[in-house]
Structures are given as structure tokens and as C-alpha cells.
1. Determine which structure produced the value -14500 for helix-only ellipticity at 222 nm (-39500 (n - 2.57) for each DSSP H run of 4 or more, over all residues; to 500), calculated from the coordinates; the candidates are P, Q, R.
2. Rg/Rh (Cα atoms, Kirkwood Rh), for residues 56-95 alone computed as 0.99: which structure among P, Q, R?
3. Suppose you compute Kirkwood radius over Cα pairs in Å for every structure in P, Q, R: which one lands on 15.0?
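Read-outs: derived from the displayed coordinates by stated rules, not from any lab. As the structure is a prediction and not an experimental result, all values here were calculated from the model.
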Structure P
Amino acid sequence: MLSILDLKRKLPKDFVDELYEQYTPITVDKILTGMLGERNTTLRVNTIKYNIQELMKYLREKNIKFERVSWYNDALIIKNANEKEIQKLDIYEKGYIYLQSLSSMIPPLVLNPKPGENVLDLTAAPRK
């Protein structure tokens, strides 16, 4: 695993300098430590096709452990399966769930877009 120093060397210098301009060194270290850590597998239910109760029942039947997200009823943190394992499930292939980071679930909740409004996501990145 990389150290914070190794990560600083790998990141663009301008980016690291900007972090130090905006935040205290302690906060920058916390940000970089977060970048080094493993990301939880998180998902949300496609409420057009499925619901959270059915999803939780399904995951229990598959012995997949999860935790509810307190601020988003339709989201779960998966405890004992990674994204590749979740992608093999039929509920993923049927579009019943979306693999999505918790931070990516926040904008729609905050923006609360209405029918006819457009929202442009400029932070989307291609998947590997």
C-alpha cells in the first residue's frame, strides 16, 4: 500500500499545492489518507424496478451483509462483497440496483430536480 508521501509524489504537484493552500496540513493528510484507503462497496436500489425491502431480503438470502445508510433510505453499504461480485448478481444485470459511491448519491438529494429540469454531471468518469 502507498504511503501519503508516495501518493503526494504520484499526484500532480499543482493539485497537492492547491490542497495545502485551501486546507491545513492535518486536513490534507486526512484527505490523502482517505484517497489511500479501500472504498466501501455501496449501491442504491432502482426504485422504478425494485424496492429496498426486496433488496435486503435478496441480499440476506445470498448471505451478503449490508448496512443501511442513515441519510438515504434506498442505499446500502455492502460489508462482505466487492463490486465485481455484486455485478455478477441477477439483480445487477436486470438494473434493479446501481453501484454508486455515497458521495455521488448526495447531489440528486440536495438538488431535488423536477420534471423538465436538466442537470449536467461534470464529475462523471469513465469506468475501467
Structure Q
Amino acid sequence: MTNVKTVSRSRRWLARSMSGIVILFMLMDSIMKFIQPPTVVESTVALGFGEDQILLLAVLGLLSTLLYTYPKTSILGAVLLTGYWGGAIATHVRLDNPLFTHILFPVYLAILAWGAIWLVNDALRDLFPVKK
């Protein structure tokens, strides 16, 4: 995935930082869904999910995050996380939640996740070039 010869050290660290934010957030999200404290159960039910669906959401989020974390499967993980976040966006739109704090938060995570891969992956940069 990473062409070490063409990726600068600063670019690599920026990508790691961006990925780290995504990974830490998603791990916390999944772990809290596994533990199921009352606030997580209440807020998930308020989004329209049943209590019996929380474990499934935890598993899907965790598996996608683990795939994203491993460099050889990071693109697959990013695709799966993008789908997961798309569901979150649809849920918040359906509930008419605030735009910048609720609806667009998954978009911010997706920008970080895909941006991190873009920074270190020559093929992705060739597919989505930034013109000067």
C-alpha cells in the first residue's frame, strides 16, 4: 500500500495522526456499545435502534475499524467504515438532528480516514489527484 520511497516522513506522521483519530474514536464507540452503559443504550434507542441491535452495531464497527487499522486491508476497512458512517448520516438526517454537529460528524471522520490513506498511497493519489 505505502510506497516508502515517495512518502515523506512528515506526510507519513500526518497520515498516522489522522488515522489515529479515526481509530481511537471508532474503538471507543465500539467498546462502549459492547459494554452498554445506560447512556449508550438510551442514546442508541433514541436514534431508533433496538437494544438487541447494539451488539451488532458494535461488531460491525469494530471489525471495520480493525480492517482499517491493518495496512494491507486499510482500503477495505475504509470502504466498510464509509458505509457504516453513511448509515449514521441517514439516521441523523431522518431525525432532523443538527447539521454540523451530528449529520456531518461522520463526514469529518471519513475525510480523516480517506485523507490518511490518500497521503501514503500512490495509487489513490493517482486516482484522485489534487491539481495545483
Structure R
Amino acid sequence: MDKKLALDSKLVEEFVGNAHGNFERVKELLAQEPALVNATWDWGGGDFETALGAASHMGNKTIANYLLEHGARIDIFTAAMLGKLNIVKAALAEYPDALDTPGPHGIPLITHAEAGGEEAKAVVEFLESL
């Protein structure tokens, strides 16, 4: 198997940065380089973030769902923002300490759920009950 070259770091930074809210640019960049879908940017000090993580803490369901449809790896933070209560419950049943594991930029799990608005209300209520 041939070793692939690393993605251009400026491209990764642009992709993750735009995933905070610029859906059109996210689509353009992903069409240009599909491997970006799971690329991770280090904002410094180990603050790693994927485009999906960016969309999730911003509550941007459109970008998050687009990335998931294109092969992004779902995590508990995204599940919380999208209101996927069964996923959040299952993850926390197996790994209860994940409740206090910070997401990108140190943002807590419940804040991701709150970013999901009405669709994630049941997740917020569940997390508050713990």
C-alpha cells in the first residue's frame, strides 16, 4: 500500500475554520479534497478540532449533517447537538466520565446539546439529570 501525503495544513485550517458557519465554502473544499472530512486542526496547546466538531459546538446542523453524509466520524458532542439521545445515553452508560470530557475549545458536552436548540432539548434534560 502506497503511503499518502499529508493534507496541506493551510487547507485543513481553512476547512475546519469555515465549518464554524460557512456552508458554501465547506462544500467547495470538500469537493476539492474529500479527505478533509475527518481532518483535524490543532488550534494550539492540543485544542484539536475537526470540521464536524466545529459545526457541532456552533449548533450548525446543516454543516454537521452534510459532513456526516460524507463520511465524518460522529462523536458524543455531535450526537448531543443533533439531539441523538440514544447515542448519548449509550456512550455515557459505557463511559460515564465522558460527561466531563471537554470538547473542542474546552466546550462541555451540555453546551453542545444546548447549541442544538429544541431538537436537543431531551439531551439537555438528560445531561442535567446526571
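1. Here the read-out was taken from R.
2. Only structure R yields this read-out.
3. For Kirkwood radius over Cα pairs in Å, the value 15.0 is produced by structure R.
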